[in-house]
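Just so you know, all these numbers are worked out from the coordinates, no wet-lab data involved. All figures in this text were calculated on a predicted structure; none of them were measured in a lab.
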Structure I
Amino acid sequence: MITRIQPWGNSQGLRLSKSLLEETGLAVGDEVDVAARDGAIVLTPARRVRGGHNLRDLVRRIRKGYTPGELKWGPPRGREAW
């Protein structure tokens, strides 16, 4: 399929044919992951995990130089061994 990059507000966009979306199992409103690999633009369906969080997105939000500290949970209870 040949298409053209068109202006769309302050961004650029592509139109994808209905048959292409059907072939890939995508539909209008679906989220996709857009990446550049070896000079090509690659679209893949966004993978949702339980709870609606994506591990890569969560890890990207960790600030550089962050060092986790130890948490105080209090004294052992029952037969816990610390």
Structure II
Amino acid sequence: MSLDILHTAEDDLMIQNGDFVIGESIQQEVGIILRLNAGELKEDPVLGPGLIRMIKGKKDNELIRQMAKLHLERDNKNFDKLKQYIKII
């Protein structure tokens, strides 16, 4: 279980009664990783599959899946356990 400060759907910090909301954050962590492009994260400049660009470029779904898996595993996330939450359209 991964606990952290939660974000809203618009990526703003969730605040309730003047304090940050803490909760299960694995889904938001996955969402952030999958939206990253390489070089955007100072702590790990290689992390970032660039999926938005790939999807808009009409890349093969298998390549998109492989890139998502590779980058999630780079952050110690088990793709096979998380793939039910990831939807590629």
Structure III
Amino acid sequence: MGKIVKLIDKFQGSPKDLTWEELIKILAHFGFVELSKKGKAGGSRVKFANENKDIINLHKPHPSNIIKPYLIKQIIEKLKAWQII
């Protein structure tokens, strides 16, 4: 089993230890790219979009690098609604 498949399996299990970097890899695998930030005050808000213009808005976690489980569930629900997973 490949690394990305294992990472996606971990993601779908709503882990409590998924890092920001792991989430970015998963979203990239599904065709999402980070949209450019506008202005100096972009802050921790990050927007991802795919070819279909599906958008995922997130706040980069801080001070920890761990994604909150409720955010993972919301992302999974969106990906399922868009029939990506």
**Q.** Rg and Dmax of the Cα atoms in Å from the coordinates reads 22.0, 67; which among I, II, III
**A.** I
Q) Can you say which of I, II, III returns 29 when relative contact order in percent (Cα under 8 Å, 6 or more apart) is computed? A) III
